[in-house]
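Take a look at the structures listed below.
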Structure P
Amino acid sequence: MKEALPAVSVPISPKREAWVLPAKQLTLLCGHFNVGRLAHYFLPHVLLAGKQVLYLDGANRFDPLMVARFARDRSLAPAEFNRLIRVARAFTCFQLTELVRRVPKFLCTFPADLLIVTALPDLYFDEDVREREAGIAFERALETLRELMPSRLAIGVFSDALSFDTPRRTFLQKLTVQAHSVFRIETKADSRLAFRSIKEGPRLPS
């Protein structure tokens with residue numbers, strides 16, 4: 001395990017604009033129970049630069065009110081940020097796979113600079129879905145992400161998979177192998193966050 005990154009304050013209303021996911025990289029962030037919410041804090045830096053975000057919301061956690069607050073905190077109308085974000089929601093693992101596989105088509109009409117995917121592979125842990133079918137769907141999503149990695153996209157995958165006790169956690173291991181960088185988000189005793197590097201790659205901001 002790599003050396004822990006410096007702790008940062010729990011970002012309830014952060015004004016940090018340096019939270020950046022590197023281009024041409026797949027970064028996996030996992031471990032924190034509220035990782036779906038934390039994904040939002042990687043948006044302002046991109047949106048302020050006038051760049052576009054494709055947000056595949058597999059956890060139904062995308063919060064437009066947070067995005068609106070980010071805009072108002074910077075003396076901007078929420079519409080200035082909203083026009084730069086395309087959100088697509090998935091409620092099953094099959095829907096999430098379909099959304100991931102459609103990313104190349106989305107990019108033809110909405111040339112995003114950042115792709116965010118939440119609840120991957122969390123949605124594939126659903127016990128109502130047979131493991132074989134879930135595994136096939138997951139591999140298809142993983143294949144598409146692999147094909148996207150050489151592009152200019154910054155790809156951020158946010159997962160709460162570590163909170164699940166299931167044999168399907170092997171899906172997370174496969175995603176970890178494919179990612180350029182992996183960070184585990186931990187809450188310290190003083191209620192501050194730390195990003196612990198699990199796999200070497202570009203550092204998150206301190």
Structure Q
Amino acid sequence: MADVPLELDAVLEGRLARALDVEGKIPRTLESLGPVSGRDVVLVDGDASASEGIRARQLRELDARLTVSGWGDPPRSDVPDASADVVISCWTAFRGADRAELDEAGRILRPGGRLLAVHDYGRDDVSRILGERPEYTTWSHRDGPFLTQGFKIRVVHCFWTFESIEDGRDFLDAAFGAVGRAVGADMTRPRLTYNLAVYHRTFAGPNGA
């Protein structure tokens with residue numbers, strides 16, 4: 001789901017959605033890299049409820065003309081050809097800059113359209129919980145799948161911010177068990193550092209050419 005980077009049960013997912021980026025850095029970055037205000041924006045997500053989620057709400061608050069679209073496998077959207085100015089995915093798609101996904105983004109984007117793919121970056125407290133992931137290593141490398149296909153990268157330093165240290169520890173225990181308890185034990189403030197990478201590129205014409 002576009003709201004959070006992990007699959008959790010509904011209650012824990014809601015708690016994480018409320019804790020993630022209370023400073024609003026994610027929408028500000030999307031506006032900076034898009035922009036999205038006053039433009040036709042497609043938010044890619046496989047969950048129909050994403051249209052009522054936090055990321056969708058934030059984009060509407062930025063005055064984006066928003067469509068939430070499923071992607072599927074192989075990736076195929078019901079968005080018409082050359083009808084979007086910006087395509088945005090938060091965690092759920094463009095995992096490694098798959099060629100078929102890039103072609104589909106190129107189909108629905110107008111010439112000069114922008115693709116923004118939000119993923120974890122690592123080097124933070126949260127990565128201690130989630131362990132080794134390609135997001136933390138090869139994806140952001142100069143010879144990795146994004147930068148070799150014309151993307152640039154913007155790193156955004158966010159937080160998971162809780163009501164209190166006790167609330168944070170309770171969430172980490174419930175969501176992640178022993179590893180969550182270990183990270184929670186080290187908390188001295190009611191938040192965890194959480195770094196994001198926004199991979200962004202411009203599509204000059206059909207199929208991303």
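Quick notes
- Distance in nm of label points 7 Å out along Cα→Cβ at positions 105 and 121 from the coordinates reads 1.7; which among P, Q: Q
- For 0.90 (FRET efficiency 1/(1 + (r/R0)^6) of positions 89 and 129 (r between Cβ atoms, R0 = 25 Å, to 0.05), calculated) the corresponding structure among P, Q: P
- Given 37 for relative contact order in percent (Cα under 8 Å, 6 or more apart), calculated: source structure among P, Q: P
- Structure responsible for 3.6, with distance in nm of label points 7 Å out along Cα→Cβ at positions 73 and 161 calculated and labels P, Q on offer: Q
- Winner on distance in nm of label points 7 Å out along Cα→Cβ at positions 81 and 137 once structures P, Q are ranked, highest first: Q
We did not get these values from a lab; they are worked out from the coordinates using the rules stated. Quick caveat, the model's predicted, so the values are computed rather than measured. Cβ atoms are built from the backbone, for glycine too; each structure is taken alone.
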